[in-house]
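Structures follow.
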Structure I
Amino acid sequence: MHDLKHWTARPAPAPVTLEGRYVRVEPYDRATHLEALWDCFGGLAINPLLKYFTQDDFSGIADFDAWLASVGKGGWVTEVFRDKASGKVVGMANYMRPDPANGVVEIGGIAHGPAMARSPLSTEGQYLLARHAFEDLGYRRYEWKCHNLNEASKRTAQRLGFSFEGVFRQHMLSKGQNRDTAWFSIIDSEWPVTAKAFEAWLSPDNFDAQGNQKRRLEDIRADLKQAGAP
């Protein structure tokens, strides 16, 4: 057990630019990103894409604009993913519900356009955001929460190295219906192995000439744990 007598509050997450090999994570700027995000999500095709988000469906870009402004005022830090190869905006994620006194923050409000599918972009984006929370800000706990019916999100969380912690029943309302919320986390003692697995998976050596992965992220992480990697 860590001795936390001298623990001090960490900085709250703030807009940040993070550079990866495949993706650039950059702070949301309305003038730069609003239309680019809307377009990358397919315009009104954003509504089925955000099926499990709690806000009502958007009737157009003005609603999307208002929603982004409201979550920013509510303490979310929206970060945008840009494909470094094409230069195009391809998705977003948000630091949410920061608790600097306890070193806890959630990553959520995640949405990917089609250009992120079947590529290393989303994995690297999540790695960069988690690394910033643990290594730059010094956080102790990094959370992922999703609607318990969102099986794709639950699978993604576990693939990325988050541990399932349980379901909060009747946690909130979502689009006029009940939402039970599945909770996942990575804690600071798990981060070194988790980070090494990300780095090994993201290495160009892990992809063949067609861009297909050679080893799964979960398998790399399991092998590192078995080998006793620090």
Structure II
Amino acid sequence: MANLFQDRTEAGQILAGRLRYFAGRNDILVLALPRGGVPVAFEVAHELQVPLDVFLVRKLGVPGHEELAMGAIASGGVLVLNERVLQMLDIPEETVNEAAEKEGLELQRREKLYRNDRAPVAARGRIVILVDDGLATGASMRAAAAAVRQQDPAGILVAVPVAAPETCTDLESEVEQVICLETPEPFYAVGLYYRHFPEVADEEVRDLLQQAAEEQPVPMVNGKKGPDGA
């Protein structure tokens, strides 16, 4: 199996090429799923000259089998549940609530850490491009899309370098557009499609977000500007 991308930077540059028709528009916002999605999304936002922010999603693992997701929580407190897993394992509501509370605290901590006290960029009225370094099951991306939808965006796109074919197909019913550069069949772990796939450190996330904020101020949308769109 050949590597499709040298690293996340190259993947982001190629992905940006597919999104070039959004370049320079003042109603576009790129939201990265940290941590691995940030270097990809940085290249997209840089090429398009549009704002970049993070959108955090935390998986809710089944107790004792944390690798199995019973749901996910995203920025804004949106909870997306995997009903099939909940029913199959007969997981009580209290267990889900406890996991959501725990992961919600971690989500808030990371948001503060990554943004360095900068307020979130408002999605209202903007076309939001959700970016990650790849999608396997797509659970985190679905949670992100559901949470962004509650912020009343003009539209939502999902854009990733590589993904499982069925995941891309499933997402098409939940957002306005899905761009998956590569959809290998059969699909293995995301990292196998990169020659270099190191873990992205919190410091790198902060640095890229800071650099993006300095390069591209938040634009006016519908005559309004500011973190809350008001």
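Details
- Once FRET efficiency 1/(1 + (r/R0)^6) of positions 40 and 160 (r between Cβ atoms, R0 = 25 Å, to 0.05) is evaluated on every structure in I, II, the highest one turns out to be II.
- In this comparison of I, II, the computed figure -11500 for helix-only ellipticity at 222 nm (-39500 (n - 2.57) for each DSSP H run of 4 or more, over all residues; to 500) is attributed to II.
- Distance in nm of label points 7 Å out along Cα→Cβ at positions 32 and 48 derived as 1.4 - corresponding label from I, II: II
- Origin of the value 2.3, where distance in nm of label points 7 Å out along Cα→Cβ at positions 8 and 112 was derived from one of I, II: II
- Structures I, II, by FRET efficiency 1/(1 + (r/R0)^6) of positions 64 and 104 (r between Cβ atoms, R0 = 30 Å, to 0.05): label with the highest value: II
- Parent structure of the calculated result 17, given that relative contact order in percent (Cα under 8 Å, 6 or more apart) is the read-out and I, II the choices: I
- Structures I, II were shown, and Kirkwood radius over Cα pairs in Å at 17.9 was computed from II.
Bear in mind these aren't lab numbers, they're just calculated from the coordinates by the rules spelled out. Small disclaimer: the values here were computed from a predicted structure and weren't measured. Cβ atoms are built from the backbone, for glycine too; each structure is taken alone.
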